[in-house]
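Next up, some structures in structure tokens.
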Structure I
């Protein structure tokens, strides 16, 4: 975690991050694990206590590591993106195994993979 990480950034801090890094993303993780129960309606994340973290878009080095690591270990790739792109928020998203694995699975979404192909001509 960066030494200058801000636990609860306000709108001014978020705007400063946007000026410095471009797009800023938030990751929200429910504070309490929710067991899946068949035939029940799960509560919406908006209605639950949650931990929030703030991230910038991954740089080339982070993207490269994530793309190489993803096929072998998706959670490790996601945690690397989370750690490398972290701006601030609840530190438990980085330090607690359960929260960091969950947040990493969301952070990996910042790794954009475009549909492509190569053809021999």
Structure II
């Protein structure tokens, strides 16, 4: 059975349907306790690099370039491959802090994982 990866903001309450909650940020989100976040994994290396994150600065004009650069970063990332391999173990939700919807790395990573799963 092929499962879809979902994503949602960390500031929304955890739900049973989230399944495995994976934080995909390099920095812990402000104002959220670890208990309230209910994070099962935090593979920091799947988040956009610090240089890319700073360059992007959530500027909508830079979104297309950010998206492509981030895809280039994740294609050969072993931590992303591990996430991909774990999708069939049950539901997975990538959790992020950014306000931008669309326009954040978690959405790029979610789309990448789902598209890669379909090709397998």
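Out of I, II, which has the highest value for distance in nm of label points 7 Å out along Cα→Cβ at positions 46 and 110?
By distance in nm of label points 7 Å out along Cα→Cβ at positions 46 and 110, the leading structure of I, II is I.
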**Request:** Identify the structure, out of I, II, from whose coordinates percent of Cα pairs over 26 Å apart was calculated to give 28.
**Result:** I
**Message:** Can you rank I, II by mean count of other Cβ atoms within 10 Å over residues 6-13 and just name the one with the largest value?
**Reply:** II
**Prompt:** Out of I, II, which structure matches 19.5 when mean count of other Cβ atoms within 10 Å over residues 22-29 is calculated?
**Reply:** II
**Asked** Given structures I, II, which gives the highest value for relative contact order in percent (Cα under 8 Å, 6 or more apart)?
**Response** II
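FYI, it's all coordinate maths here, none of it is from the lab. Treat the numbers as computed from the prediction; the structure is a model and nothing was measured. Cβ atoms are built from the backbone, for glycine too; each structure is taken alone.
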